[in-house]
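Listed after this line are the structures, all set down as structure tokens.
None of the figures in this text is laboratory data; all of them are computed from the coordinates on show. All figures in this text were calculated on a predicted structure; none of them were measured in a lab. Cβ atoms are built from the backbone, for glycine too; each structure is taken alone.
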Structure 1
Amino acid sequence: MKWVNHEIITGVIVYAITENPLAALYSMAGAVLPDKIEGNPGSHYWSWRCRHRGWSHWPMLYILLLGLQLRMMKGGMESFTDMGMIGVFFCVGALLHIIEDAVCGKVPFITPWQKIGIKLFKVGSVTEYLFSIVVVLLCYLLKEFLKRC
């Protein structure tokens with residue numbers, strides 16, 4: 001999935017759930033983290049491509065970081081609370097990135113080497129953008145529906 005779609009989908013989902021613009025912003029930054037870790041393909045595209053969606057897309061890594069951050073925040077470290085929330089939403093953004101990539105290819109699951117996923121569309125295709133629009137609309141409609149209940 002293209003970065004712009006990762007950021008839009010992640011930001012909309014997090015904002016719909018939290019109604020916190022900063023949480024949405026932090027998660028949008030985290031939504032590009034797994035790809036950013038891998039670096040820019042540049043002139044070595046095929047070398048980069050064979051490593052793409054490797055350990056940086058392994059959800060267990062971000063779940064572990066998320067758990068550590070929540071544990072430290074729960075442990076009464078007052079000065080860590082605000083910075084911890086930034087880290088929490090960075091991890092949430094990275095996890096949503098991985099889920100979003102799993103609908104357009106394969107990503108690691110239990111181990112960094114075992115990849116799962118489905119390919120609903122090709123990255124950069126019109127279908128990817130339509131998928132993003134549908135997710136945004138579904139978030140909006142679900143939020144409106146829940147308001148009325």
Structure 2
Amino acid sequence: MGYDLQAVIAGGEVLRGAVCDLPAARLASIGQGLSLMPVTDALFDSVADGSDVGALGFWRLPGGFGKTLADWSAAGPVAYVEAEYFGGVGEQQAAVWDAGTIVLGPVRVREGQPIPPAGSPISQALRRLGVVASAGEDEFSAVGLDRHRHSEAWIA
């Protein structure tokens with residue numbers, strides 16, 4: 001089975017305020033007061049400014065969207081995360097903006113690389129957003145990012 005995720009994650013209030021002018025945006029509540037906004041094809045098309053996709057080394061960060069995330073982070077920390085796995089093999093990366101600047105990353109774990117002692121890139125980003133994991137789980141599981149296997153499923 002595969003797993004793919006391309007999304008913006010932030011506090012529910014931060015994202016609800018930020019997306020009011022984005023009709024293509026859809027939000028899903030996840031754990032610990034956070035919301036997730038999947039980067040669907042419709043959202044991608046509505047926010048891309050025509051500059052290069054893949055800014056900061058991400059696969060699917062719409063051109064120019066990093067500036068938008070920096071602007072949104074004036075209201076609280078905002079993470080952009082990507083993960084793609086199939087059969088237990090894959091990659092993930094994440095970055096966090098706060099007060100208009102990148103405060104984490106981009107951090108990556110490429111195929112074949114071990115997860116660093118600080119945790120996976122997405123867990124590190126979630127920790128910067130205030131997520132607290134219980135004993136025996138990581139931040140990824142603590143907010144339920146394992147509930148759906150594909151980005152679009154969060155809003156289906």
Structure 3
Amino acid sequence: MAESSLKDQLNSAVKNAMRAKDKGRLVTLRMAQAAVKQIEIDERRELADEDVLKVLEKMLKQRRDAASQYDDAGRTELADKERAEMEILEEFMPAALTEDDLDALIRSSINATGAQGMQDMGKVMNDLRPQVLGRVDMGQLSKKVKAALA
């Protein structure tokens with residue numbers, strides 16, 4: 001295991017937020033910590049970094065959706081709160097992929113899976129998912145794969 005796993009980084013961030021008396025940050029970090037702990041309890045296993053990334057990715061998606069809905073409803077203060085939480089969670093995500101890197105990954109995945117058209121989209125997405133986890137919005141990835149296969 002890496003000397004500093006994602007869970008350890010999360011725990012350290014919680015301690016630092018407590019020391020700094022940063023309430024907003026602390027609430028968000030504890031929420032992430034609780035989500036990870038809940039899955040560990042439910043599945044009776046220690047989560048690896050990849051699993052923790054999936055949890056954080058899901059939390060980010062929820063925040064993105066909520067912020068968009070709040071914007072549509074004209075509730076900017078709530079949308080801003082969701083975006084602030086997203087910023088905190090994104091600190092634990094790997095660096096985002098550039099458009100060029102993403103396009104190259106999609107091309108190599110299409111070649112590797114032998115994908116011929118839209119019917120092979122699932123194959124390509126399944127091949128790409130572990131490589132891009134936490135580094136790209138899956139909706140954006142899906143659109144790019146569709147375009148590449150069309």
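State the single structure among 1, 2, 3 that was used to calculate P(r) over Cα pairs in 10 Å bins from 0, in percent, giving 11, 45, 37, 7, 0.
Source structure: 2.
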**Request:** Looking at FRET efficiency 1/(1 + (r/R0)^6) of positions 6 and 110 (r between Cβ atoms, R0 = 25 Å, to 0.05), point out which structure of 1, 2, 3 has the largest value.
**Result:** 2
**Complete:** Output -25000 (helix-only ellipticity at 222 nm (-39500 (n - 2.57) for each DSSP H run of 4 or more, over all residues; to 500), calculated) maps, among 1, 2, 3, to structure 3
**Request:** Using the calculated result 29 for relative contact order in percent (Cα under 8 Å, 6 or more apart), pick out the matching structure from 1, 2, 3.
**Result:** 1
**Message:** Given a value of 3.5 for distance in nm of label points 7 Å out along Cα→Cβ at positions 70 and 86, calculated from one of 1, 2, 3, which structure does it belong to?
**Reply:** 2
